[in-house]
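*Asks:* Take a look at these structures.
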Structure I
Amino acid sequence: MSHISLPGDIPFNRPALAGREMDYMAQALEQMHISGDGPFSRRCHVCLENALGVKRALLTTSCTHALELAALLLNIAPGDEVIAPSFTFVCTVNAFVMRGARPVFCDIRRDTLNMDERLLEKLITPQTRAIIPVHYAGVGCEMDKIMNMAAAYSVPVVEDNAHGLFGRYRGRYLGTFGIMAAQSFHETKNFSCGEGGALLINDPALVERAEILREKGTDRSRFFRGQVDKYTWVDLGSSYLPSDLLAAFLLAQLEQREVILGKRQAIWRRYHRELDDWARDHGVGLPTVPPHCDHPAHMFHLIMPDVRARDALLAALRAERILGVFHYQPLHLAPMGLKFGGRPGMCPVTEDISDRLVRLPFYNDLNASDQDRVVRVVRSFRSAAVCRNGFDKAKPSNH
């Protein structure tokens with residue numbers, strides 16, 4: 001979510017330069033190669049492959065397009081089913097619905113807000129063609145159990161890792177568990193080029209076809225490697241290549257990943273430290289990070305006691321020119337979700353959490369002074385609006 005801010009405003013998100021973005025974009029212009037898969041795109045691919053240890057990384061124009069590529073690679077067709085959390089962005093399921101699949105919505109855990117792996121087995125049917133865990137806020141899903149369940153039923157796993165680049169589960173990078181994973185480089189993400197994404201491919205057997213689908217269904221990549229003397233239309237596909245200008249911007253961000261992650265971890269820890277006692281006293285949930293997960297500090301959220309307290313806190317922040325926001329609305333209750341069999345009560349934790357969640361301003365260059373302002377408004381919320389909403393009497397949440 002972007003926001004045009006005025007002087008004195010604290011937006012929810014603000015993009016920031018991290019290093020050589022402008023220099024690299026100028027180089028791309030000087031080289032006169034600003035279409036897709038130029039030198040900077042290739043450098044991004046190598047950077048991601050080496051850093052994560054994946055077989056192949058391919059930049060895309062968005063995380064949505066990375067998921068669409070995954071659906072094509074899995075040959076998703078009408079009558080197929082895919083299991084995904086209801087608490088996610090619409091693109092997680094839309095990419096598969098566009099190929100004719102029916103989404104099967106899974107509820108989330110109360111602690112990490114990730115797919116509840118304990119519910120998976122009862123959702124799997126002979127028509128299940130993919131399980132799509134979403135690493136919410138960059139905190140890893142319980143991938144051991146999810147992968148074991150997927151293996152038992154021979155169902156591929158595609159990770160939606162839009163929030164979690166360089167996060168780890170039991171020491172292993174998120175995005176390296178499933179057969180494929182989708183990344184986002186949207187303006188709101190830790191590493192950004194405005195709009196962009198990537199498909200991480202962990203199964204070598206999928207690499208060559210992924211290149212074809214991404215290049216409009218042609219074997220153009222094979223032609224450039226000298227494997228064929230001309231390229232032609234050989235499969236389905238579309239144009240999923242981002243401009244090399246965007247790749248140039250992104251490369252500068254990826255090169256500064258340790259600096260960026262360090263800044264964000266410091267912001268996350270400060271929010272947690274400054275709000276911990278206030279949250280305990282007022283029945284507010286703070287983010288849960290299991291000890292076996294290392295997260296990349298993608299966001300910081302609060303779970304308020306009820307929807308009235310949520311709305312009142314957002315209003316209190318807005319009155320001080322601070323933009324806090326809620327997050328996903330349950331997909332199973334959306335108009336399209338209802339068409340696929342969604343109904344109230346199907347995912348009770350999702351329905352509850354979506355009414356109570358508040359995300360605080362969080363971006364790479366959020367300075368200490370502005371963060372202090374946010375913390376002061378949140379901590380003073382008790383006297384400003386809480387008492388009027390019965391917030392004092394709220395019981396601590398199970399989050």
Structure II
Amino acid sequence: MKQISGVDLLFLTKELQQLVNQRIETFYFENQIFYLRVYVRGQGHKYLTINLGKYIYLGDKKEDSSHPNPFIQFLRKYLKPSFIRSISQVGIERILKIEIEKKVGEDESAENGLKIEKFNLYLELFGTGNIILTNDKNEIMNSLTKKKMKDRTIMNKEIYEFPPQPPLNVINIDKEILNQEIEKTDLTIVKFLAIKLALGGKFSEYICSQLNIKSDANAKTINQNKLIQELDKLLKLDTNAFMNENKTDFFPIDFHQKNQLKCESFNSCIIEYFSQFKVQTDAREKELNKELKRLKDRLKKQENTKTRTLKQYQENNDLGTKIFENYGTVDDLLNSINKAAKEKGWEHVQNIIDNNEQLNKLVKKLDYKKDTIILNLE
């Protein structure tokens with residue numbers, strides 16, 4: 001499964017502008033997927049769906065809900081209801097910033113007579129992902145995951161800071177830094193663009209094709225002015241989304257691949273691509289649940305067998321103890337019974353037992369035909 005790149009997010013962010021000035025209704029978090037439910041005028045409920053560290057898209061539905069975790073309850077407390085005022089990408093990072101406003105009362109001094117509170121919701125898609133809420137001063141109010149890292153800290157009351165930025169930023173290229181990086185590199189052009197400018201492989205190949213240069217040439221041979229021009233053109237392109245024929249990749253622009261499939265939008269491309277893995281995951285989960293049930297049933301049977309065995313062991317152990325404690329009595333009784341039976345017969349023995357209160361209490365059953373005697377040793 002591929003992940004959404006920084007450039008992918010740039011094009012997707014253009015399509016997410018439809019959420020600006022729309023009302024936030026509530027939040028959910030199910031199975032590592034974060035949902036922001038928005039009411040879009042003329043379209044109804046929409047779900048901004050984020051699978052932490054993997055993807056983001058705007059969908060029409062969500063998974064069945066469960067009990068909200070503390071962070072979701074916190075968001076509902078502070079942001080229900082509120083309005084999205086802007087959606088933007090942080091540089092070319094896989095971070096989406098959503099500026100939110102909420103009416104909290106009346107304010108005669110304000111231009112519109114309303115007292116407004118402002119918040120920032122940061123959606124981090126890199127690594128294991130995270131969701132962070134800050135106030136208008138960018139102080140962290142709460143986050144899905146608390147983290148202390150070498151270069152930044154995600155904890156309540158800390159100032160939210162972005163990850164360390166690379167020297168080159170494709171959004172706003174510093175020509176002097178670009179020249180320095182090219183002069184000291186031994187990378188090919190395509191690798192230089194993919195690594196140093198964080199374009200990734202497919203967009204780096206695209207830039208090379210637009211410049212009509214070989215992607216495996218040394219980066220020092222590139223015309224820097226033309227490169228900057230092509231990068232600027234790339235970032236300003238409108239989305240024109242496609243998937244490859246076997247649906248193993250998606251593109252926000254036309255890469256002119258053979259037999260590629262046109263998508264209604266880049267957002268729909270992303271949904272179709274990642275839904276394949278959802279189906280596979282559901283099927284796998286069904287098989288795992290079936291196997292889990294089989295193992296649970298097996299374990300239950302083993303537990304029942306264990307309980308019965310332990311009970312039988314205890315009963316036999318108790319019986320052995322009783323026999324050992326009464327060994328002399330039992331041995332004398334058996335010898336006497338056998339002697340009397342040989343001399344006068346079993347009926348005589350039974351009559352003696354029936355008419356002797358002590359023996360009658362001790363011998364519960366005598367079955368000479370089966371050579372069995374049951375004693376009460378309590």
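Taken together, the values in this text are just the output of simple stated rules run on the coordinates, not laboratory data. Note that this is a predicted model, so its numbers are computed, not measured. Cβ atoms are built from the backbone, for glycine too; each structure is taken alone.
*Asks:* If helix-only ellipticity at 222 nm (-39500 (n - 2.57) for each DSSP H run of 4 or more, over all residues; to 500) comes out at -13500 when worked out from the coordinates, which of I, II was used?
*Replies:* The value was obtained from structure II.
*Asks:* Here's a follow-up. Relative contact order in percent (Cα under 8 Å, 6 or more apart) was computed and gave 21; which structure, I, II, did it come from?
*Replies:* I
*Asks:* Thinking of I, II, which structure, once distance in nm of label points 7 Å out along Cα→Cβ at positions 67 and 91 is computed, gives back 4.1? Please report the intermediate quantities before stating the final value.
*Replies:* Details: I: 0.8; II: 4.1.
So the calculation was done on II.
*Asks:* A follow-up question, please. Have a look at I, II and say which one yields 24 for percent of Cα pairs over 27 Å apart, for residues 43-170 alone, as calculated.
*Replies:* Numbers: I: 15; II: 24.
The structure behind it is II.
*Asks:* While we're on this one: Starting from the value 20, 35, 15, 9, 13, 6, 0: which structure in I, II was P(r) over Cα pairs in 20 Å bins from 0, in percent calculated from?
*Replies:* II
*Asks:* I, II: which one has Rg and Dmax of the Cα atoms in Å, for residues 187-338 alone, as calculated, at 22.3, 70?
*Replies:* Traced to structure I.
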